[in-house]
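Enquirer: Next come the structures, one after another.
Laboratory data are not the source of any read-out in this text; all were calculated from the coordinates shown. Predicted model only: the values in this text are computed from it and were never measured. Cβ atoms are built from the backbone, for glycine too; each structure is taken alone.
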Structure 1
């Protein structure tokens, strides 16, 4: 049994140019389909459900950025990919920062989407309240859809949550991810200062920020660019935290131009 057997993954395209995309908190690999379909003609691309998410393994512990980054190392070793371009959104961006700082020889270029090296003090309470607003499990998919798209109060987030629901063996509809893994991932990032990891990265970096993002302030964006001279940044107009979902064409163009 190989390490990859622990993960649900997909590769598209065939090329010597390798790209790995890491999804955000409560996401899964298929979140990137609108982006990878635009890049697969010129690159070979790997997406996968990170631990605790989607259809991949969901251990009781092991949700530090280091744990996620070690998974990525083992996965690309099994693929025999020597060097990659790495793109990470939100939590996936933090995991990508950790990977690029520890395994510099494996990364050509790095793209970070709408996240800083560390989280905010209110993250645990915020996600507890957010997940608590969704009365899982639902009796069926239609009930879940009606609640999240009509009664939840945030159609964009409701759509995202609906994509993260799946019918279980008992017939009830519940989260695709592990709720305990989500909360652990949020809390464990704060165990140490993550800014030194950011400052240690030596490859070229592109930081993408959504203009309307509530999670990534202009000041933090500027601080990241200031504290790593290898970085450059772009703000995408009209986008929120999920830049690649809100503005897929603009996001893809920024990534493509940077990775050329």
Structure 2
């Protein structure tokens, strides 16, 4: 594809002798923060359903992948073609029900096959939960852990057993609080978060989407409070709890 080849050549020029000094000094390590920023920007554009922004952010991410591959090529590790061949081969291997004669009856079968094929490819992974990145945000990591466990059939029998477990974990948080042990409280709150994540997944709700919905709601209500106080020539830092709580309830 000529457009892709053009991008490869642009990045090569930027990293070349007469290229950009900033681009030339970048490394795999230094690029991590920029890659993460671009991913978040793409997610934001998807959340807004802004098609033009989505197109732009996809382009930015593509550029970063080409950029990383260029750094690798300069070090003699691999080039962009090697990376593309790797993903092409992986997709074909992991989809035998599409590119082969494997028969499946459901999405669950597809996911189980995917995990089994991944296990065959990643023989260096000794345990089932190996391969879940330590650098992944904790909530997303919890989701991945629970998805893998659930596919093995290790799960709560129904939603009520999950709710009962939430009640149990909440009581343990209260008990730890009474004891005043900070480490114990943190551990119990972590357990509570883990089971709440399980509840969301059981209901086919993305826990991150759920908490983000609340974030947006809180921001909207807080802006309402600030706007109301500004109209009354009041500073939010000077308002008392009762007044703030009253406006908060009004914002609902």
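Enquirer: Suppose you compute FRET efficiency 1/(1 + (r/R0)^6) of positions 53 and 125 (r between Cβ atoms, R0 = 25 Å, to 0.05) for every structure in 1, 2: which one lands on 0.70?
Expert: Structure of origin is 1.
Enquirer: Right, next: Kindly point out which one of 1, 2 the value 63, 53, 37 was derived from, the read-out being Cα extents along the principal axes in Å.
Expert: 2
Enquirer: Of structures 1, 2, which gives -25000 when helix-only ellipticity at 222 nm (-39500 (n - 2.57) for each DSSP H run of 4 or more, over all residues; to 500) is computed from the coordinates?
Expert: Matching structure: 2.
Enquirer: Let me ask another. Comparing FRET efficiency 1/(1 + (r/R0)^6) of positions 37 and 181 (r between Cβ atoms, R0 = 30 Å, to 0.05) across 1, 2, which structure shows the greatest value?
Expert: If we compare FRET efficiency 1/(1 + (r/R0)^6) of positions 37 and 181 (r between Cβ atoms, R0 = 30 Å, to 0.05) over 1, 2, the biggest value is for 1.
Enquirer: When you work out relative contact order in percent (Cα under 8 Å, 6 or more apart) for each of the structures 1, 2, which one comes out largest?
Expert: 1
Enquirer: Compute distance in nm of label points 7 Å out along Cα→Cβ at positions 141 and 205 for each of 1, 2 and report the one that scores greatest.
Expert: 1
Enquirer: A further question on this structure: Upon calculation of FRET efficiency 1/(1 + (r/R0)^6) of positions 5 and 221 (r between Cβ atoms, R0 = 41 Å, to 0.05) from the atomic coordinates, which of the structures 1, 2 produces 0.25?
Expert: 2
Enquirer: Now for a separate question. Here Rg and Dmax of the Cα atoms in Å, for residues 13-116 alone was calculated and came to 18.2, 56; which of the structures 1, 2 was it taken from?
Expert: 2
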